[in-house]
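Before anything else, here is the set of structures, which you'll find just below.
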Structure I
Amino acid sequence: MGEMIGACWAFSTAATIESLTQINLGVLYDLSVQQIVDCDTSNLGCKGGWPHLAFRYIMKQGGLTTEATYPFAGVDGTCDAMKAAQTVAAIGGYVRVPRNSEQALMAAVAQQPVSVGLHASDDFQHYRKGVFNGYCQNNNITHIVTFVGYDETSSDKYWIVKNSWGDWWGDNGYIKMERDIASPEGLCGIATYAVYPTP
């Protein structure tokens with residue numbers, strides 16, 4: 001399920017809750033992105049938003065329903081309260097990762113996937129494979145992705161990042177981004193906004 005409609009924040013929100021639920025309950029749900037887009041009035045639907053605000057909505061709502069129950073439409077819609085009430089995965093809170101610390105982000109990602117903001121520059125958008133270290137701004141968040149891990153080789157340290165643009169993009173929907181750069185904001189500003197849900 002890909003998106004180019006400004007709902008990246010909702011995809012990342014759903015992805016982190018799917019992962020948290022699997023880690024804690026051993027069940028992997030395909031959660032409804034459309035419920036978040038339609039029903040979270042603190043964000044702007046397909047015009048953009050922030051995962052920490054979505055987490056607040058989900059806490060108040062009591063959880064998310066499944067993709068099968070409330071399928072993705074790709075456009076803003078009216079909240080279907082009856083579908084949204086059929087929750088299967090709940091959270092108890094969320095944690096903001098300390099700013100400008102890739103070490104703090106690394107500690108968080110070691111436990112579970114994390115929603116991360118970054119600057120999706122032209123170089124980022126045209127990524128295909130390898131460890132990305134192309135041009136982007138470190139103080140201009142334009143996109144939300146999901147950090148799922150990290151690794152290193154003899155020559156590179158990198159983050160493993162799931163994007164929401166579909167399997168056709170990048171390396172089967174993923175990008176490897178250079179880790180531990182000199183700037184405290186991290187490459188493309190990845191250390192300036194990071195948040196994850198808690199049980």
Structure II
Amino acid sequence: MIGYLRSGSRAFYAANEAAFRHGLASIGFVENRNITIDYQYADGQYERLPVLAADLLHQQVAVIYAADNASATAVKAASPTVPVIFRIGGDPVELGLVTSLNRPNGNITGVSFVQTATSAIRVQMLHETVPNAGIMGMLVNPANPSADKEVKEAQEAAHKLGLDFPVLKASTAEEIDEAFAALRQARAQALLVLGDPFFASRR
């Protein structure tokens with residue numbers, strides 16, 4: 001049995017799930033024929049991830065696929081022995097997933113698309129796109145493990161550009177509405193949204 005853990009919603013990531021099954025089938029592992037897959041989705045509620053990870057371990061899965069930063073850190077905290085494969089958008093060393101890139105050690109390894117190092121570049125690109133915007137906001141999900149690092153990098157870049165840079169936090173649909181209301185009140189002319197499964201499913 002394979003465990004599949006993702007912090008987003010199943011409906012939004014249906015194509016990713018299908019690609020996962022296709023990849024397994026291409027190497028001879030076909031769902032409901034010679035493997036079973038236990039899918040667990042947190043639907044953007046990061047606090048559910050430790051419980052979902054524990055449930056996968058209770059099912060005695062042979063390996064767990066962790067589809068994002070928060071899922072990977074939840075699984076890492078839940079078990080030091082069950083093999084874990086991650087696909088994340090952050091630095092696995094900084095997230096505490098592995099000891100080093102060339103020698104991960106432990107029970108966890110995977111692929112990382114390092115996005116956190118691009119926060120400053122994204123601020124610069126947004127500034128070049130809207131050069132007259134003196135106020136640019138940033139929307140973050142405080143539950144995202146990468147949020148603090150990305151916010152710090154973005155704020156430093158905004159400061160160098162002389163920008164007013166309010167950071168707004170949202171982890172529910174209602175808080176997104178409140179954040180946009182705050183942006184209007186602040187007369188922000190541009191917005192940078194932190195990459196996050198919760199935000200991706202509410203584009």
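Bear in mind these aren't lab numbers, they're just calculated from the coordinates by the rules spelled out. Source: prediction; values computed, not measured. Cβ atoms are built from the backbone, for glycine too; each structure is taken alone.
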- Where does the value 25 come from, among I, II, when relative contact order in percent (Cα under 8 Å, 6 or more apart) is the thing being computed? I
- Task: Please state which of the structures I, II yields 28, 17, 15 when semi-axes √(5λ) of the Cα gyration tensor in Å is computed from it.
- Result: I
- Query: Which structure, out of I, II, was helix-only ellipticity at 222 nm (-39500 (n - 2.57) for each DSSP H run of 4 or more, over all residues; to 500) derived from, given a value of -7500?
  - Reply: I
- Query: Which of I, II yields 28.5 for mean count of other Cβ atoms within 10 Å over residues 7-14, as computed?
  - Reply: I
- Message: Ranked on mean count of other Cβ atoms within 10 Å over residues 63-70, which label among I, II comes first with the largest value?
- Response: II
- For which of I, II does distance in nm of label points 7 Å out along Cα→Cβ at positions 15 and 151, calculated from the coordinates, equal 3.1? II
